[in-house]
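Dropping the structures in below, format is structure tokens.
Read the figures in this text as sums done on the coordinates, not as results from a lab. All figures in this text were calculated on a predicted structure; none of them were measured in a lab. Cβ atoms are built from the backbone, for glycine too; each structure is taken alone.
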Structure 1
Amino acid sequence: MQITVLTPADLRLCIWPLPVSKINGISPKAAKKLALLDIRTIAKLVDADPGRLQDNLGRTYGAWLQNVSQRIDDRPVVTHFEPKSISREITFERDLQAIADRATLTEVFTKLCTRLASDLQRKGYVPRTAGIKLRFTDFSILTRDVTLPYSIDDTVDILIKS
């Protein structure tokens with residue numbers, strides 16, 4: 001592992017040429033708004049007129065952009081994020097056919113749903129969306145999902161909704 005220490009003098013050369021989207025907290029939508037103001041790099045953001053930022057992006061967000069471009073960011077560093085999705089999958093040693101191998105597919109699918117339900121319950125997750133992904137012999141992928149008005153975390157619900 002290599003650690004690089006950047007001094008304030010290094011910022012102009014190493015950081016400022018980067019696109020504004022490299023700053024944590026600047027979404028693609030915000031980057032597009034900044035581009036309309038001809039602010040595409042961190043250097044341009046550093047030099048931007050604070051009033052112009054606030055007029056075009058809102059008082060709070062404009063002030064935050066100005067601060068963060070000047071290395072002023074009091075947000076805590078977060079090293080753990082909750083996953084947006086959780087899944088279980090398997091790759092078969094041979095291609096299976098939907099009709100001829102129905103029993104095998106049903107058994108494996110049930111086991112995957114059981115493992116998933118167990119993991120959801122253990123971690124305390126209560127999702128409302130269930131989905132399935134199939135990859136075919138030609139590597140094309142078919143996905144289907146459904147968002148429900150209620151949470152599901154047990155094997156039967158996951159099986160039925162998937």
Structure 2
Amino acid sequence: MSLLSLTAGCVLKDEYPSEWEPVAHAKSGGCQDISGLYNNLGENSKQKEVYLSSVFFPKEQDPSSVDYVKIVNSRESSSFEITLLDDSKPIKSANFTSESKLSCNNGSYVIERGEFLVKEGAIGKQWVRYSFSKSGNALILAKKNGAVGALFFVPIVGSETGWLRFQQP
């Protein structure tokens with residue numbers, strides 16, 4: 001118990017914005033179909049700009065060079081085909097499958113990533129989890145970030161939950 005009292009940490013959680021349409025849930029078993037063409041530029045629950053392309057390709061090119069993200073969702077094979085578009089010209093494509101980074105949880109597709117960090121007196125693990133849902137003509141992502149680690153031997157724990165929205169053109 002005394003070890004827990006030495007742990008520094010915080011939890012931040014944004015509520016789902018009341019002005020956004022409610023999130024639709026899968027009508028039958030499995031995950032809902034989220035196929036569609038979406039604007040790359042969206043907003044988070046704090047009304048800040050966010051990019052959908054950064055969800056799928058976090059360490060790639062300047063996300064502002066992408067206009068649209070096309071998602072083709074195959075329910076049979078539990079996979080996404082993601083295509084980044086500059087106007088109508090494809091820039092990059094990738095497949096996300098249940099064998100790699102994609103899973104289905106409570107009717108929503110989920111992509112999770114994590115990495116270990118060791119640098120400048122810090123060691124730890126950080127992760128991000130995106131859950132995908134539809135809401136009217138928009139794609140809604142629940143985003144949860146988390147981290148555990150130590151900075152100069154002081155334990156640190158934290159998490160943040162927020163919402164992202166990307167409209168169809």
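Quick one: percent of Cα pairs over 20 Å apart came out at 57 when computed from one of 1, 2, so which one is it? Structure of origin is 2.
Looking just at FRET efficiency 1/(1 + (r/R0)^6) of positions 42 and 90 (r between Cβ atoms, R0 = 35 Å, to 0.05), which of the labels 1, 2 belongs to the structure with the highest value? With respect to FRET efficiency 1/(1 + (r/R0)^6) of positions 42 and 90 (r between Cβ atoms, R0 = 35 Å, to 0.05), the highest-scoring structure among 1, 2 is 2. Looking at mean count of other Cβ atoms within 10 Å over residues 18-25 over structures 1, 2, structure 1 comes out largest. For relative contact order in percent (Cα under 8 Å, 6 or more apart), the highest value in the series 1, 2 is held by structure 2.
Using FRET efficiency 1/(1 + (r/R0)^6) of positions 106 and 154 (r between Cβ atoms, R0 = 25 Å, to 0.05) as the calculated read-out, with 0.90 as its value, let me know the right label among 1, 2. Please report the intermediate quantities before stating the final value.
Working: 1: 0.90; 2: 0.10.
Going through each structure in turn, the value belongs to 1.
Computed over structures 1, 2, mean count of other Cβ atoms within 10 Å over residues 114-121 reaches its largest value in 1. When helix-only ellipticity at 222 nm (-39500 (n - 2.57) for each DSSP H run of 4 or more, over all residues; to 500) is computed across structures 1, 2, the figure -500 traces back to 2. Tell me which of 1, 2 gives 3.6 when you compute distance in nm of label points 7 Å out along Cα→Cβ at positions 10 and 82. Source structure: 1. Given a value of 0.10 for FRET efficiency 1/(1 + (r/R0)^6) of positions 66 and 122 (r between Cβ atoms, R0 = 30 Å, to 0.05), calculated from one of 1, 2, which structure does it belong to? Corresponding structure: 1.
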